[in-house]
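Before anything else, here is the set of structures, which you'll find just below.
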Structure 1
Amino acid sequence: MNEAESFSKERTLLNEIVMKYADLSIKRFYSLDSQVYREGALPEKVKQLLGLVTSFVLRCDDCVKYHVLHCRQKGVTDEEFVEALAIGLVVGGSITIPHLRRALRMWDEMKS
């Protein structure tokens, strides 16, 4: 099982556990999170790239993985993906390099 498959499987399991205990506020937050990435004035692909860069700068590996998966599903090209990460690198600085490495490893694995 590659990193993307492993991440997706664990995320699904953990979300099931969260929803088992979730109150209204948690459910509302989850709903808002999914709604904000829907097609609107900005295409879903652009929204996923924005989520990727934001997560990258905040150095959240789980969030980066989530957005790497969705960028791939939305048809982001290699060039678009790398340009978005370059913006994150400039904004986030050298401390984001480990996240850059992991994001590109996962992207590369998904292409194989």
Structure 2
Amino acid sequence: MQSDLYNLFPAIGAVNAMRSNYNFTMLPGEKPDFGSCQMKVSKKKAKPPLRARGRIARTYLYMEQKYSRYNMSKSQRKLILAWDRLHQVSSWECTRADRIKNIQVQY
């Protein structure tokens, strides 16, 4: 699961470390923790930047479908499904998925 290319994205180490494995949520009123990076982390919850929410949603949905041991909570799934609906798939996402499909061994 951890080495699945669909699950790998470049990230700023400090941001990734602070986010840990916290669930995503909406954090109204919270200011970004990382300067120009719009990621917010508070009380073991994380709110990604608007531009990343659709990609995150589709990655989580893929992981849950592909790996039976990965299950989202009901509230997390509800948020992820909303983000998937609200944030359109970009041409970059499609290109990335095609490239991964061509190189990743299906097991």
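Every number in this text was worked out from the coordinates using simple rules, so none of it is lab data. On a predicted model such as this, the values are computed, not experimentally measured, just so you know. Cβ atoms are built from the backbone, for glycine too; each structure is taken alone.
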Identity of the structure behind 3.1 (criterion: distance in nm of label points 7 Å out along Cα→Cβ at positions 37 and 85, calculated), options 1, 2:
2
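Which of the displayed structures (1, 2) returns the greatest value of distance in nm of label points 7 Å out along Cα→Cβ at positions 21 and 45 on calculation?
Comparing 1, 2, the top value of distance in nm of label points 7 Å out along Cα→Cβ at positions 21 and 45 belongs to 1.
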At a computed 30 (relative contact order in percent (Cα under 8 Å, 6 or more apart)), which of 1, 2:
1
Which of 1, 2 yields 1.9 [distance in nm of label points 7 Å out along Cα→Cβ at positions 53 and 93, calculated]
1
Of the structures labelled 1, 2, one was used to calculate log10 I(q)/I(0) by the Debye sum over Cα atoms at q = 0.11, 0.14, 0.21, 0.24 Å⁻¹, giving -0.37, -0.60, -1.20, -1.37. Name it.
1
helix-only ellipticity at 222 nm (-39500 (n - 2.57) for each DSSP H run of 4 or more, over all residues; to 500) derived as -26500 - corresponding label from 1, 2
1
